[in-house]
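Where a number appears in this text, it was derived from the coordinates with a stated rule and is not lab data. Just so we're clear, the structure is a prediction, and the values are computed from it rather than from any experiment. Cβ atoms are built from the backbone, for glycine too; each structure is taken alone.
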Structure 1
Amino acid sequence: MPMQLKSKSLWAALAAGLAVLALLAWSLAPRPVDVDAALVVEGPFEQTITEEAKTRLSDPYVVSAPLAGRVARIALREGDAVQAGDVVATLSPMLAPMLDERSQREHAARAQAAQALVLRAEARVNRAKVTIDQAAADLRRDEALAADGFVSSVRVETDRLAAAAAQRELEAALQERNAAAHDLQQARAAIGAFQGAGNTASGRDFVLRAPISGRVLHVLQPSAASVAIGTPLIELGDLDRLEVVAELLTTDALRARPGTPVRIDRWGGNGPLAARVRHVEPAAFTKVSALGVEEQRVKVIIDITSPRELWRELGDGFRVDVQVIVLAAPKVVKAPSSAVFPRPGGAAGEMAAFVVEEGRARLTGVSVKARNGSEAWVSDGLAPGAQVLIYPPAAVSDGVRVRVRGG
């Protein structure tokens, strides 16, 4: 009987010791690291340059007083529609009883300058017509070559954009010619008013007419007053010729070539607007950022390509956000940008990611073709459906056990 008790006590002590050892081993065993993970997916990818911008009229026009006189109160108000040739202001000339030779020469020089502007505008119209013919010929030739497989579709699309740009240039040139002809007419009328000084015709009112069809942007002289020659009276513009101006960093502007697609967001309407880069100005300027850093920026001119009915509420000087799409692919393998990092100990530019396999983190080399603020385009190393760690903590290394939160 004593031997049986002693044997039982021995077994109990042995079991207790093994339990203590097991408990000690469990407490010293490494715990899985809690991590966050996401799936590698397949889908569209975009790399964009996002910047604030504002709208502006490509060809605003300021009607000014062609001679000194007293302007009557202007009845037009901001937003009113006008047609080319409508009376926008009435001016009563204040003519001296005798005109000196200097005044006559000044008005003659003004008329000659207006004549020169008409000739320059006519030359611009002719140049724009030649550009349209050349663009149309290039488009026809490349479309024929593309049908036989000798030219890429990108080249044809570039030709179409060039033809559209040439058409817009012609429209702007025609409007400039009309405005220049209006200036010449006003200058000649002013000379006639001065030449009529001292006779019964000198008391007639001088009417100022709208050189273009559009809307009133600003009434610069709303009240009746005596004005000097050249005083701005009213500003007109065609809101259908609205464009967007973005000030990009010079390093970003190099990728925003003419024809690059643009998405306009946060403009106040429903949904984004489609647009394209028309022109990148050749000269940059220095701008101080909100943080006090001097930046070299350049103005990029953007044309809105969405139908006019969608953005009819937009006006001159409105603030918008633009996303210049410098790279786009319809279907690629992509992972969260926070999952890809420089490979520890690797060569410059070598990237890696942690892939979760059987409860452990495996360091995997990857090739990143491009990345944006949230996603990375992975050309090699990851397959769709793989689970990768996002923002991997410092405790994670190759082969470490991990536990995905919420998994």
Structure 2
Amino acid sequence: MFEFQVVMAILGCVYVAGIIWLLVGLRRIKCSVEGETPSVSIIVAARNEERSISACLRALQLQDYKGKLEIVVVDDRSSDRTAEIANHIGTKWSAIRVVCVIDGEEEYLCPKKNALARGIAVSSGELLLFTDADCEPSPAWVRITVGMFADDIGVVAGYARPNKTRWLRHRVLSLENLAVSAMAAGSIGSGTVLSCTGRNLAYRKRVYDEVGGYQHIGHLIAGDDVYFARLVAERTNWGMAYCRDPQAVVVCDPGSQSWVALAHQKLRHASKAGHFRGFAKILGIAVYLFHLTLLCAMVLTFLIERMPPAFPIIWGSRWLLDLVLLKSFAVTSEDRKLIIFLPILEIVYIPYVLLFVPAGALGWFRWREEDKRNDDGLIETTVS
């Protein structure tokens, strides 16, 4: 029992050090600066998004950016009216360009990487901004994101938050999204990148060309965002920045109502950790083992009816540090309201890490869920 508590304490200290490192990184984040207005291409990959593409494009129409702006919508073999709707809006707004992914021309294993590469290939902007078709960037998103590109900055990551939802499940997931975003912001502020989201991401087109696009990460099923950012960090001298300005938040769909789709999505997200190297991999292993010791402590408490004395101190310290990190990062008032669900997240996160990380690393997931209507008009859920 004593040896187990020592191991748990050591791993707990690593976790504490990691949170402090993230907090220091948050304090180093710089603000956007108004300046030049380079040409910008917004790349939106869309597959069966007829229900959301209009709102996304309307939000992009409201951008207050004064420089040259184009929107490239990449229809990724949609079976619904996504391309038709985008083309219709394009007839009224010349900034929109719609291109299609053609079967048989796929270069990468990940469908989204193929779509993004197609969009980038036809883009003309000096800066590339990315969001998803189920997202609605705020009107100042482009202007503020562009302002983050100092001369030495090649990649800018930003914050994307789910829409409000009445479901408890989605509120807990929104809090988890807040935690992952805090990790992204803190790590980038500290000089590395552990996470970022393609729903709010930007980089110079010359940076994309310098690293060979997605060639070195094309064999990975996911990670068009964080894998690319880490590739830039490993192969170039370009710096990175994180934009946490409340005016540059991207609001996104809360996600599918299907538990199957949610499980596959989380498995995809968890799979990314398995391809990290260096410091990120060492930190990930330590955090995984820390969660394993927490679970073992709970099992020991249940089996022998005796709680390891160090357990409540270590777990309590974790709760406190997580609370501080979330409150330090929270961008909007809605984010701060989510923190009330922290006790639920702290409990479910242990089995999530222990089960989903190895399952994701083994590739036990499918790419995405699609909804189709049968002859009776009822929605049938399939995973592709």
Structure 3
Amino acid sequence: MSGNLAPAIPPEQLYPADAVYMARTNLFETRMLGYEPLNLDTVTSHLVGCLNGRAAIRHEAGGCEEIFRVFRRSGIDVAEETLTYRTADEAESAAKTLVSQGKRLFSPYPLPQGWFPDDAHLVPPELYRSLNAKINLGAIVQPEYLPRRQPLNYEELDRFEFAAPVFLKAAGDAATGWGYAVQACPDKVAFDNARRWFYEHRDSVPGVFVEEWVDVSVCWCVGIVVCEEETICIGGAEQLFSSPAKQSGSMIDPENLLPEEGWALAVQIGEAARKRGYRGLAGLDIGLRRDGRLTVFDPNFRFNSSSAQLLFHGSAAARTGLPASCSFQATPGGAFGSLAKQLEAPISEGWFVPTRIFDGEKHPLSMGKHIITGFILGKHRLAAQESARLLERTLEI
């Protein structure tokens, strides 16, 4: 299908001109994400087509020309300065070279302490940790939009009496995400298991907090862009869950959009972060209670899994006339060239838009498995989900 896809917010508004995408960190900094060594490199393959005019340090498996050709075939322009690496030392060296040129680094998760001075970061590390610590959410969100929460140290957690469904969440400033550091506790057995899990991870999490179990009809990851002079909301992607707190995907459904109050709330929170010095993409988990009230659950002052979908959905929907989209991820094997060929039809027909591609043939830990991430468009949510199943069968997952 002809026609370029333009992100809802152009690169010059997403990040300053001197910003560098440097996501290669270490397992210590991602210890509360459940990261495996491979994840340290696959994370560098995000935001393709969103950083034009800026620099990005990517593992060669996620930043090679063969991959960029697939993006360009879909209508996404790729005009960044890409620096590829194979080892962590090469990634660190590339980043230090750019820092010496006056560039500033940004990453979804903290970079190893001691690698770079604070002024080498777009967002100061201390501010990043403070904004992303779930326990600090009350510093930037008005209390009427927060669930009831109670912080506990481990002695208090040991004495806590379960009385009703709750969530246990990490209260420290270690990087969290993917629902890894959140434990749903619908009953006492689950609570006791969660209590035991946090106790086993006490070296990384100094404490927890108990959060009320809020009954919501829908929850969105709301995307915001915190610029130098303002905060811009780019809408919300409905979160799909495989189980409570465990997200399995994202949906943009014209029949289930974020209400205006949610847009205003997200901007208000973004402005609080902007005044403290945050810049760049961010996301906020905002749910709609059964009684119509909005509740903010978690801060994500980094780009999110749905960020690229939110940025490119509008342009892709206008091009195809298909207003709904669902996220897609697959890990097929086989030769990458054959995989790229299989993607040509859904890309040319416009109903599949890639947002991340990782060539497993170029990484020794991938076991020959590639990563294909993007979103599927449809006339409505069920049609998008059916097309996703079709693409799964096509890729022989």
Given 0.60 as the derived value for FRET efficiency 1/(1 + (r/R0)^6) of positions 232 and 296 (r between Cβ atoms, R0 = 35 Å, to 0.05), which of the supplied structures 1, 2, 3 does it correspond to? 1
Thinking only about distance in nm of label points 7 Å out along Cα→Cβ at positions 320 and 344, which of 1, 2, 3 has the largest value? 1
One of 1, 2, 3 was used to calculate helix-only ellipticity at 222 nm (-39500 (n - 2.57) for each DSSP H run of 4 or more, over all residues; to 500), giving -15500; which? 2
Comparing distance in nm of label points 7 Å out along Cα→Cβ at positions 72 and 88 across 1, 2, 3, which structure shows the greatest value? 3
For relative contact order in percent (Cα under 8 Å, 6 or more apart), which of the structures 1, 2, 3 scores highest? 1
Winner on Kirkwood radius over Cα pairs in Å, for residues 80-159 alone once structures 1, 2, 3 are ranked, highest first: 1
